[in-house]
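Below you'll find the structures, each written out as structure tokens.
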Structure P
Amino acid sequence: MSEPDIHSQMQTTYKHWRIERDDHAIAWLYIDKADSTANVLSSEVLDELNDILETLTDALPRGVIVLSGKSNGFIAGADVKEFVPLKEVADSLALIRRGQRAMNRLADLKCPTLALIHGFCLGGGMELALACRYRVADEDPRTRLGLPEIKLGIHPGFGGTVRLPPLIGAPAAMDLMLTGKTIDARTARKLGMIDYAVPARHLKRAAVSVIMRAAASSLAPHRPTLIQSLTNTGLARNILARVMRHRLAEKANEAHYPAPYALINLWAKHAHDPVKMMEEEALSVAHFVLGKTAHNLVRVFFLQERLKALGKKDLISPQHVHVIGAGVMGGDIAIWCALQGMRVTVQDTRHDALAKVIKRAYGLFKKRFKQPRLIQAALDRLIPDDKGVGVSHADVVIEAIFEDITAKQALYREIEPKMKADALLATNTSSIPLDVLSESLAKPGRLVGIHFFNPVAQMQLVEVVSSPLTDPAVARQAAAFVRHIDRLPLPVKSSPGFLVNRVLMPYLLEAVAMEWEGVPAAIIDKAALDFGMPMGPIRLADTVGLDICLSVADILSQRLDVDVPPRLRELVNAGRLGVKSGQGFYTYHNGKPQIPHGRPGYTPPADIVERLMLRLLNEAAACLREGVVADADLLDAGIIFGTGFAPFRGGPINYVQEGGVETQLRKLHELEQHYGKRFVADAEWAEL
């Protein structure tokens, strides 16, 4: 942030905060959490804030501006690490009330207060901003605001449920809190969540202007519109709460995710009484923090942080990415890299394929950026390259052509002499061993797998694949590149199916086997959804493409003991490939499945979930034994972020251990007796 002509007259430094008083008598309150790369609201940080606010109350400045002393963002939220050791409601309640006390004291200051926001402003950070009278934010799209506590199995607890609905109206406020989504500053400005969205270079001047005008009583705080206010009245709450519960039930099972339902009830019952609602908010969060859902979702949060830490960005500074192959996957990889600010050349001899890439890119850029100048800038970074000119200039070359060993090896022989000596060479192969592909290279150690999942713009996980020949330094650089494009790197060993496809395929094949036996596809899918999977296995197979499923299954069957149900080959031979052909297990209309009505009087088998999940769990155990990933936590992280495995269960290995290894093993033996060798327990179960 650029500095306006403001001179500090006095400075007071605390461990995590710093106060500067300028020549306008404005107090600039910087948060800069010690020994941390990001600002989080720990107990110590909140206690200091309380002390500071007490001091400011006794010597009231003209105004207070709260801002970050770190360049990467405002405040990321509460310190999640402090949730882990909590065992008693009294302890968690004390933690929540500590935060509420600080926010309330900030809100009660008898002078104008302003939150000056750049980068992330999330959770407790957003609640602190809401406790200020004014909010000014950097208009850069990378500034993100939101209340994502629901993703940790709780809901806002530092006053967010009390302050946001009256500010912007219940529908918008509850949508933000129930989904946990984040928004940019311009969107927040339209909602009334912030007062101004300005360029970074004008942030401090804008903040001073707001405080000075407010102190002179010439600027009133934001007021909701009449309609926004009406949405919080008693009658409206009753109606809206019913609608919210109905919509929520379509997406989340209350037994698995109770916090969003509690949030709706909290608002519907107490929104008319802010003091009572603040008390009930604290009690509600204090209980949820100790629950199994929150425990496992916090575990998932730390797994995500571990994956992020595996990619050390300073190992590589990629400016130019060259993608070879403008199919769906290659094109989407190129689009995503351009979205992240890199110059991207995408190579293909098919001009129609390149045109489709640009068309898809425009749709994504328009959705993400909204501003024409930013959309155009992103499009300018994405360059069709039918001659392959970009190879010699690229820092990273990603091969994403069709799965054919001969074709890939020929391509490597052609491009290796043209590449920069220190450029990364990556393949997006999903099935071919890297040591086989690297045979065609003069320097086989430079080949690494960077395996994306479809759809690229939605799937966070990227497998970073190493063969015994891959230079470890190259693998580390590949993980760093994955972080540069805002994805989660998972180091895996080059083995059949790597991790995600290897674990997922037996689960899908068991679903196909059950459908072949006569169990309706819709019933199989519902069983998986009831378990907590984001999509049923039959729908997932149709979505991935049955031809792709068959190809991966055939490859795995050649190298592992995997039986491919005849039903899958039958559908592929008939041209029923799933969503892309309009027919698979389901028939599709405009991409939506036409689910047949259930059979009258049909009783589904009692072991659907056990058959599905134990195939998955058994394969996960095998991957752990074979060292496909380094440890159980990384396996859980890979399957959660790569397949959507029920996050509230904390990952497959965590699920096994929470449910009791012996219990799961007994079920596996019973299934082996009924269905045969595919349920033989892997040797790793003894280690679990």
Structure Q
Amino acid sequence: MKRIYNLLSILFLSLTVLLNAQITPAEAVARMGRGTNLGNTLEPPTEGGWNNPAAEESYFDDYVEAGFRTVRIPVTWDKHTATTAPYTVDASWLNRVEEIVEWGLERDMFVIINAHHESWLKEDFGNPAVRARFDSIWSQVSVHFKGKSEKLFFEILNEPRTGDHEGLTQVQIDEANARLLGIIRKDHPTRIVVYSGKGWASSSDLMAAVVPDDPYILAYFHSYDPWNFAGESNGTWGSVSDRNAIYSKFDKVRNWADQNNVEILLGEFGAMWDCDYNSRMLHYATYVRGCLENNFVFTVWDDGGWFEVLQRSTHTWQDSKDILIHTTLQSPDNLTLSVVDDSLVQIGWKSGSEPYDTILIERRVNDGAFEPLAGTFADATVFLDSLSKQENSYTYRVIALSDTIQHYSYPAQIYLPLTERKPYNGSFCKLPGVVEAEDYDTGGEGIAYHETTADNIPGAYRPNEGVDIEIRPGGFQLTYAAPGEWLEYCVEVVEAGSYEITTQVASLDGGGIFRILFDGKLAATLTAPKTGSMTATSDVSARVQLEAGEQIMRIMILKKPPFNMDKFIFSNVTDLELQDLEGFTLYPNPAGDRLFIASDQSFPEASVSIFTAGGTLVRQIEDFSMESGLDVSELASGLYLLRMTSPQGVMNRRFIKD
């Protein structure tokens, strides 16, 4: 009986040891699932001192509900640690970090804490006192978190470089990894510790580092490749070669990891929110697929700002979340959108290697929510959406169902412009009156406007169109006007006659030139004044003759420097002759090839317009010189009206061209 009891005791103890055994890195990677970062939160000198409020427990509910199983919590210890020995870490800070860590552990999440930023260390690592301070920080952290769940990991140092400073050398990072690992192991002999290489912790930095001789380590690297796209929002991304460059890099890391018997964490990746939408979504999907193919665990970078995934104030998610959670190796890929016959959208995709049960298409109109659009056959790779209407932005994603798994494609977006012109507010703008510069006609590129760049850079108004519009006090204004661009407006002139056009223009330097035409006929050429600001406007005016009826007014940009336009104000001029200045003579009259204006006064800021007898503008001369006269050699024979406009008034004279 005693023997049986002893055997049972041994079995019980063995089972207890087995159940309490520390998780290995391989087991951890298999269980950590998809991960995120609680970035820009515990890094500033005061929690909530940057673009986010203090951390809230509700964020962890959001993480779990979304499907994240791991959260990396970047922590900067510098401002909470004494600068003289024994370099005591503030107990309230340790307790606050512990509180946030527990929010994750209580929800059965894996949690990673680290030493983030710490520029004081990276810029002066050769100083023994600096190294001693960092050693003390990790010693105190280790003691404080002793006995915590095995799902808490320690990451030694984030990106051992800072700004323009090169940070730790290869020798220094190898030495630091070994020394800090030894300090942690005093209290945590089997807790998983995460380490990296030098620099910005790139994959090549990791593979160049010495691999610590320890069975409970996890190697990490970061990747925002290519930086000019993901970190600077330049251009588009997603060609076959673009994606293969990421896959090739991941393959190299996998091969290196296999040779060195280590597991891999991709600790940070992402693309800034103002990158091209379709490129950004594909970028996230490529990184997730690369991690899945190579058995890397990942924690996407979420700083609540440029790389935001969770909108913390509203507890809602950016589109990248579904990519991070629902992308699988069987997800539909290579999503393509194209317009067929003006209002028909074709969605194409590449299927996974395993058969699907069925395929669902979801669609979002403008800023609405994704809604089911249709189902299609399991082997389909194309779908036509015939329900689309023009002048909307449409976002699509394909969801393939197999067994109980939903394989999401990344979303892709397309804009359907109008293919016919319409007044922006539904009716022609009546003149006299005010035409707001941002209320150009609908119809899209090449119909209602022409832009030299496709993006609406500020995106403050009509964001799905290419015209650059920004907010100004009391409304909006056209901005970044470039030579060759134009906009058109449906206007109705109530009564034929003479009108004054006053354009409100803002320009730092002045000198930019634009032209106003009606039904293709030149009405005025104006020069933007110098206002010293891109929001403080000044008026620039011209007198024009307009015919009655519905017309198309075109604003054409001719010359830099840049200027902004707010509105165009049309007012009647009842009798130009009543505003005439005295003491002017035109000679010779009739004129041959050249016409002069004689006066005993000087008008250095004058401009000259020449109209036919029927009121059509045929010549516009800015910065007119009375000494040089006017070249009228190309005018046809007949009667003309010459109008000189200056700050002193208006002079109107008729002349005959031989």
Structure R
Amino acid sequence: MIFQPKTLDFDLSPYTGLTRESWIEAGEYLLNGVFGNIEKFEDPVVMPRKETEVTYPHLKAPQGVQESQRKAEVFEGLTRSFFIGAPLIHIKPDLVLHGYSIREYYKSQILRICTREDELYVGNYEDQVRISGTDDPFRTFQQTVETCALVIGLWVCKEEIWDTYTKEEKDVIAALLDSYAKANTVPQNWRLFNMLDMAFLYMEGYPIDHDIMMDHAQAILNYYAGDGWYRDGHAFDYYSCWAFNVYSPIWNLWYGYDHAPYVAKKFEEHSNKLMETYGDFFDRDGFTNMWGRSNIYRNAATSAFDGNMMLRHSVADPGLARRISSGSLMQFLSREDFLYKGVPTLGFYGQFTPLVQGYSCAESPFWLGKAFLCLHLPADHPFWTAKENNGSWERLKNKEIKETVLNGPALCFTNHEANGETILRTGKILRAADDIHGMWNYSKLCFNTKYPWEATPTGEQKEKTDGLYVGNGEVESQQYVLKDTTTGEVSRANVTFWHGEKNGVLYRRQFFDYQEKRQCHWTQAINLADFPVALGVIRVDKLRLHRRPITMTLGSYGFADNGTQIIEKTNGSAKAIILKGHDATGKEKQLAMTIYDGWDGLDVIHSRGTNPDSERSMVVYAFLSRKKQYGYEPYVLISQVITKESLEDFSEEELFPISSVTYTDGKQCGGYGPVTIALKNGETRVIEFEGIEGNLQL
């Protein structure tokens, strides 16, 4: 059953109707599902598990590892659901669900998992080393992540739970926290877990190692890349938002403002910088884009707004922050497929295994509970009292586009008034050549808020041209796939270098099957140049090959196939395929892919189980063949993908927006020099790849 708020106020919240009371109802809705799966008060928060091959506890792992993972699952279920439970306990300390006092349940469970003699004891760091049988001196454990969730929850409902423990009971909990706080961690966002553990202990009068604290803090500062974003490992993704820009403000409150004012000031500046553009990261409906790893956390991406509002000098727009937070909340809670046996699925909407990482368990999706931390803000806070506004979307007029380019994290996102979608284009991406999963998460050419990324389409064993078989992994949505027809080797672009925007065109370069030990000039590549139009993006990309013959494909977004009309059109040498249909919720959807120079043709591949929005799906794709090892064949590939949220026909100008293409060399191949694209609306784009070589960033 979907969530249907009982309390709505469209005067205060003209876009969503949601209020603070609505959010309380949503929290109870989720916790009600949790406690519907708990048979006895003594049982831990271990939820029904639909997927068993990818997620932990890993059934084929050694016994010691399984034991450690089972303890981690108990810890994760408790603390992540506590993200939702803690603010509700503070607001409604007498809340009862399924006959359980929520306050008493969490109070009991927290103490039990920290008590060595209890069967639910999750073990301290030293216990985990012993249980797992590891001899790795730098080994880390999932429990470190969950200690941080625990201390945040204990802070949010301090009066109702933490303050009611005896001194002896607090010491038991503190001892477990301390063992992880000072132990090994992962050199990226995990450092913040240790920092918050220590900060909480310090607030409560326990001794900590201030040198370790500041070592972590200086490292976190050095991960900052600009524009409000932090590099997490090598990647940029939502961890910059739901980790760095949530935990650092809390750390400021608990420790930084008083004991490390310089670091605290920088954390505050970074969060405020994020707020300058973060509202435009979401679409007109407040939808969160499916991008990066851990997308089972969904609307946790909105928790960065709450993080900013904890700061002494917050700049977040409260009306916009609540509008986006509520819109993203309903993006998921309004879906019939969101829950499995009462708890969020391991997916983006419904269960979607291609999205899931091995470090997740059935309870991991409750990281989305971070979005509910906004309930710690009192009822009279501006986040709850300001009238909803829709930021840039209110200022965009007929078919206007707002483009934001952030060179630090290599992000370019465009807000399209004509269809209400936000399209994200990314760079500075490095994945292993065999990490297809990581390429889905990071290496798509475009990520669209209304068209979540598609895994490799299954297709049919059907020969198309020159040895190209769709269904053999030779087509991907929003990705180029290259096949060496001499060896049969298929490769994807696993590295994306960023050049940035120049005269309205975004420049990047992708390498296929990139390996660090191989010189770049021996690696197949493609130069990317793209720019937004009212309903999507036009691509004017250029092959950079050292080896032929090859075939290549480029896919559109994945399209939910619940009965789809396929239409083909031509305009001179240009060709288009249009898909008309509905998503899994019945909403009207329409997509078109158009090809111009460089491509041999267009087709459609059907798939099953590869789209997060629908069991069946389709991808329109362009294909080409280059047969000569050397020779002046077409280099420039021109295409377009556009979408709209209705079945109203695309106009001829929308389908075929280009009036002329002019090559410097006078040939339809673009071997050298600028390529001039004249659009039918009177605009012109000049594509000039020369010069990007000296400023490619990773």
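Bear in mind that the values in this text are calculations on the coordinates, not laboratory data. Bear in mind the structure is a predicted one, so any value in this text is a computation, not a measurement. Cβ atoms are built from the backbone, for glycine too; each structure is taken alone.
A compact table of results
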item	result
Origin of the derived value 1.01 (Rg/Rh (Cα atoms, Kirkwood Rh), for residues 255-486 alone; candidates P, Q, R)	R
Comparison of P, Q, R - label where mean count of other Cβ atoms within 10 Å over residues 271-278 is highest	R
Test item: helix-only ellipticity at 222 nm (-39500 (n - 2.57) for each DSSP H run of 4 or more, over all residues; to 500) calculated as -15000, pick one of P, Q, R	P
Comparison of P, Q, R - label where mean count of other Cβ atoms within 10 Å over residues 247-254 is highest	R
Which entry (P, Q, R) yields the derived value 3.0 for distance in nm of label points 7 Å out along Cα→Cβ at positions 175 and 311	P
At a computed 18.0 (mean projected area of the Cα convex hull in nm², for residues 87-350 alone), which of P, Q, R	P
Origin of the derived value -0.39, -1.07 (log10 I(q)/I(0) by the Debye sum over Cα atoms at q = 0.06, 0.10 Å⁻¹; candidates P, Q, R)	P
